[in-house]
Structures are given as C-alpha cells and as structure tokens.
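Readers should treat all values here as calculations from the given coordinates under stated rules, not as data from a laboratory. Just so it is clear, the model here is predicted, and its values are computed rather than measured. Cβ atoms are built from the backbone, for glycine too; each structure is taken alone.
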Structure P
Amino acid sequence: MLNLTAAAVLRALRAASSPGKASSSAWFFKTGPGEYAYGDKFLGLTVPAMRRVARQYSSLTPEESAKLLASPWHECRAVALEILVMQYEAARKRGDNKAASSHVRFYLAHRGGVNNWDLVDGSAPYLLGDHLIGRADRGILLRLARSRKLWERRIAMVSCLALIRAGDLDDPLKIAEQLLDDEHDLMHKAVGWMLREVGKQSPKALAGFLNRHGDRMPRTALRYAIERMQPEERKRYLAMGKTKPRK
C-alpha cells in the first residue's frame, strides 16, 4: 500500500533526481546571490518526472501537502501544487464546490511556498483564477497586486489568465494597469503576457489599453503585449513607448 506522506513523496523525487539537472535548474531559475530565487534548492527532475510523482500521490492530504509546500526543495513544492490543482479540478468535475473552495483557501494560506515563476504559473490560473470565474468579489486580486512580495503580485496577474480565457477582461486590465509601474522584470513579462492574451480575445480592448498606457509601459511588457500584432502596428506602439520616459 502506498505511503501517502510528504516523506514518501520526497523519497520518490530523490529516486528520480539527477545532479546534473539540479545544477542546470539552479542556474535557470536564478538562485544565486542577489537573484530573484536566491537560496532555492533543486533535486534535479524534469517536469514529466514530477508529474508522474504527483499522479502517484494525488490523494495526499492537505496536512502532508503543507509539509511539501514548506520544503526547501523546489520540486517538493512543485509536486504539492500539481497535486492541489488535480484535487481542485477533480472537485470541480464532480460538482463539489465546497471542496474546490477549500482547496483555493489552502492555496492562499500556503502561498508562501509558491515562490518562483514556474510555481506561480502552474498553479495560479488553475486554482485562484478558475475559482474567480463568475464571482463578483475579486478583491483578493487587488490585495495580492498591492503586495510587497514579488510572487504574490505575479499570482494576482497570472491568475487573470483564467478570467481572460473566459472572456472576462475588465479585472485583468485593471490589474495590469495597477502593475504597470512594477520594477521587476518578471512582472513586466507577466503583465505583457496577460495583455497579449487579452488581445487574443479582443484586439480592440488591447489596442484601447495600449493607446491609454503604452507611453509608460516597460519595454519588456510592451513587446510581450504586441507580439501577435502586425509589423506596422508593433512599430507604432514601440515608437509610442519612447515618447514618455517612465518615472
């Protein structure tokens, strides 16, 4: 019988780990002094390998998942989030909204473990974002967007992917506007990415946003946002971005 504990998950991850992969992951995810993920530790697993472990331990209890989310090992946190997404989606599929909401509350309560861009991007839209579809109260997005913590601000922005894909653009555009002056490059990328997604749903909405705010957008955000536009449109917005320096 499978031992459904955090310790058992860690053993399974260690068994599939690679020192070479650990070293390359530490470099890729910027774990050096002064970098955004300083101190994060990697066992060294591929994404497919982590997903296999997550599927194997998909019935892990919240108590054991909390232990994984508090782990110094990046892959432990990644697997815990993958399990949480699976459990949330299973609850939604069977119509158990109470259980689904409980999973989202757990996610928010343990968001301190969601502390790298891949962890945010693989969880925020599928948990918090999906949960907010059709709900009037989106205050949590505004609160997270105002956070001093980079990863909470990214959760706020990337959660909007679910809303955008559902055709709900108003709040994503508000969050994007709120985060335009963020100083971190990872937020510039997130804002630009979400704006590009808005453009897939409504080119008019994206154009309206860029016409209002393009002159103060960070270049990275602007380039991401206009990526799917025609060359002449891209050229026009890039020129517009040069007319007014950011403060």
Structure Q
Amino acid sequence: MNMEDLAESNLARLKLNPYPGRGLVLGTDALAENLIEAYWIMGRSPNSRNRIFVSEDGMELKTMAADQQKVEDPSLIIYTAMNDDSANFVVSNGHQTNQILNYPGIGLGMGYFIENQNCEYKYEPDAPNYTPRISGLIVMGEQPFAEILILKKSPFSLSCDKQLYRYDNFLPGYGYCVTTYNGDGDPLPSFTGEPYLLPLDGDIKELVKKLWDCLNEENRVSLAVKFINKETGDVTIEIINKYATVEP
C-alpha cells in the first residue's frame, strides 16, 4: 500500500471509530508552506460535552465551559490546549501544554523535559479509564522538527509508559495523528501502536471541514486547526464548536 492509500485508509478508519476521544495531528500542508497542528475533543458525558474552544489572541487555544452552571468537575476538561512562543508550538490534551512550552531548553525536544519531570505528567487519574496524556511539539528554525509524546498506563501495573516520536521531515500534505482511545468501551481502551498517517490536503477551512466530518457526529465536541507559515511565522487558527456559549 502506498502512502496516499495508507493515509486515506487511516482517515476512513477514524471516521468509523465512534469514540477516538481527544486527538492531535502534526504535519504540513500540500504546498509545504505551513506547518499544521490540529486538535479535537469529544465527549460522552454531559460534563465532557459542556465545552467549547476559544482563542482570543490567535496563539493560545483554551477549552471553556459552554454553560458555566452545568460544570461538574473542571479539573480534566478545562485547560490550555495550544500555545506557542513564536518558536515552539505545543498542543496537548491537558494542563501540560504550558509546562512543556515554558520548560528551559524545550527547543531541543520533549525528551529532556519528561525525563527531568520524573513523569509528573503521567496518564490522567480518571480510573478506570486512565486516559493517556498526548502532547505534540513543533520547533521552528533552520531545521524544523516535530515530536509526539504519549504517556499512558502500563497494561501490567500503575506505572507510566512513555513513548516519544520525532519527525525531522514531513511530506507535503500529510501528518501524524494520535488519539487517547482506540474506540468506545467501558473502561475506554487506551490508544495503542504508533501515531498514524493522515492526509492534510486543502487550505485551513477545507481541512477543518474534512477532519470535522470524520469525527463521530454524536460524540464530537470541538475541533481546532492551526496553520504556521514556515517563512513568516504567522499563525492562523480555525475553530468549530458543536455547542454554543450559554449566557449566565
């Protein structure tokens, strides 16, 4: 199977997955002009579905409650999902986003960060699911590179397994995706394997629609795509929210 067929096959499989959970994608557009970060959230419970994405400055992407009066437990659902300092671009499914971004020497990659944090940011404490923490990093410069970090519970104990993947080159029009779950279940089955290839063709609006259409209609909540111009560093974010803000 060639790369194009593999990426399309993976996209079709994602579309058939009723609950991949939270997911992120790192890659580049078909013209190789922009580096790309994508992130989505899904939800089964009312608390998880009561969310929207907001980005006030075009850099930082946050989750917020759609209806503040219905928030049950904000600890694992309200956080900064994307942020950058114009050189390093981080996306994650939890509070580790800013800790990674602000860690000294993060421009060298996430390996040093996680080794010196003694796995402080391990999988989430949401037994029995033990949701993996997934993080992505794009480092700009003369030789841009990207990394995906997966922290998940060992299948044999409560210890944390750490998987770090580095990409020194992206082929135009493709990216790598990781999600928190393999599918629906009780408990939810954690993601297994390596990040998988997805097609990232089209401009930012076309890509947002393509990814949104691949997420289960009942469970999808919000999606954001960030384009980072490789020449200028200019950032563009497009957001889709399923739910609207409820005024108090």
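Supply the structure label, taken from P, Q, corresponding to helix-only ellipticity at 222 nm (-39500 (n - 2.57) for each DSSP H run of 4 or more, over all residues; to 500) with the calculated value -4500. Walk me through the numbers on the way to the answer.
Numbers: P: -18500; Q: -4500.
Among P, Q, the structure yielding -4500 for helix-only ellipticity at 222 nm (-39500 (n - 2.57) for each DSSP H run of 4 or more, over all residues; to 500) is Q.
Matching task: 3.8 is the computed value of distance in nm of label points 7 Å out along Cα→Cβ at positions 68 and 116. Pick the structure from P, Q. Label of the originating structure: Q.
P, Q: which one has FRET efficiency 1/(1 + (r/R0)^6) of positions 52 and 156 (r between Cβ atoms, R0 = 41 Å, to 0.05), as calculated, at 0.60? Value 0.60 for FRET efficiency 1/(1 + (r/R0)^6) of positions 52 and 156 (r between Cβ atoms, R0 = 41 Å, to 0.05) corresponds to Q out of P, Q.
Just checking, which of P, Q has the largest value of distance in nm of label points 7 Å out along Cα→Cβ at positions 4 and 20?
Working: P: 3.7; Q: 2.1.
Checked P, Q; max of distance in nm of label points 7 Å out along Cα→Cβ at positions 4 and 20 sits with P.
Work out which structure the value 136 belongs to, where volume of the Cα convex hull per residue in Å³ was derived from one of P, Q.
On the way: P: 136; Q: 123.
It must be structure P, since only it matches.
When relative contact order in percent (Cα under 8 Å, 6 or more apart) is calculated for each of P, Q, the greatest value falls to Q.
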